[in-house]
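**Student:** Each structure below appears as structure tokens.
Any read-out appearing in this document is the output of simple, stated calculations on the displayed coordinates, not a laboratory observation. None of these values were measured; they are calculated from a predicted model. Cβ atoms are built from the backbone, for glycine too; each structure is taken alone.
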Structure 1
Amino acid sequence: MSRERFEELVGDALDEVPNELLSLMNNVVFLVEDAPPDGGDDLLGLYEGTALTDRGWDYAGTLPDRITIYRNATLQVCDSEQDVVDEVAITVVHEIAHHFGIDDQRLHDLGWG
């Protein structure tokens, strides 16, 4: 799958997130990369930043949080385009949850881990 098509699927996944939730997100950007810089080939997505629940009075002026979705790892675990659509949607929700301060254990308990 081309990078352009994969980016389109990430955009489609974001379009499915309720506007009420997206409007609560603050200072975050979404990126698509082929692979993480450290070579973690099994990493589908990564949230880097300060979760909303951890932000204090001194948060002002910081660079945006980053949610990165990794194309190659996602394509490796999927057998069809529909699998990619589903996996991208799950990964986007998973990483957004981290922005809201939800950890991996809670996501796992909720069926998103």
Structure 2
Amino acid sequence: MPPSTRDTLLHIAERSYWEAAQDTGRPYRMSTLGRTLDDEGFIHCSSDMTQVDGVLDRFYSAVPRSDLVLLVIDVSRLDAPVRYEPVGDEVFPHVYGPIPVASVIDVRSLPQNR
């Protein structure tokens, strides 16, 4: 049985950066499209698919979905703190540190561009 959404976070990743982290075993350090953890200070995540869909529509509409993956992150395996912070009218989880490869429990394809 998969963990509940309270125990997991979702992160839209550029496939090439995720695969590089997997290949090296080094923690994943991309925050959002074209920006690193060092650039942003945290890694952007979503709590559920509704938030993922909104982020895809607002920020990733020009990116082919085949270039992206959705990481499902087990919060209990993170070494960094997670803070839920307001962004506009919503509250999004932000991971304040790198994401260990071992904390990613699933990698999913994303729905096609609309």
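**Student:** Match the computed value 2.8 of distance in nm of label points 7 Å out along Cα→Cβ at positions 16 and 88 to one of the structures 1, 2, and report its label.
**Tutor:** 2
**Student:** Can you rank 1, 2 by distance in nm of label points 7 Å out along Cα→Cβ at positions 8 and 48 and just name the one with the largest value?
**Tutor:** On the way: 1: 2.8; 2: 1.4.
Once distance in nm of label points 7 Å out along Cα→Cβ at positions 8 and 48 is worked out for each structure, 1 has the highest.
**Student:** Turning to a different aspect of this structure: Taking P(r) over Cα pairs in 10 Å bins from 0, in percent from the coordinates of each of 1, 2, which one would give 14, 52, 32, 2? Intermediate values should be presented prior to the final figure.
**Tutor:** Details: 1: 14, 45, 33, 7, 1; 2: 14, 52, 32, 2.
Comparing all candidates, it corresponds to 2.
**Student:** Here mean count of other Cβ atoms within 10 Å over residues 40-47 was calculated and came to 19.4; which of the structures 1, 2 was it taken from?
**Tutor:** Details: 1: 16.2; 2: 19.4.
It was calculated from structure 2.
**Student:** Ranked by distance in nm of label points 7 Å out along Cα→Cβ at positions 32 and 104, which of 1, 2 sits at the highest value?
**Tutor:** 1
**Student:** As an exercise: helix-only ellipticity at 222 nm (-39500 (n - 2.57) for each DSSP H run of 4 or more, over all residues; to 500), calculated from one structure in 1, 2, equals -13000. Which structure is it?
**Tutor:** 1
**Student:** Thinking only about distance in nm of label points 7 Å out along Cα→Cβ at positions 24 and 56, which of 1, 2 has the largest value?
**Tutor:** Result for distance in nm of label points 7 Å out along Cα→Cβ at positions 24 and 56 over 1, 2: largest is 2.
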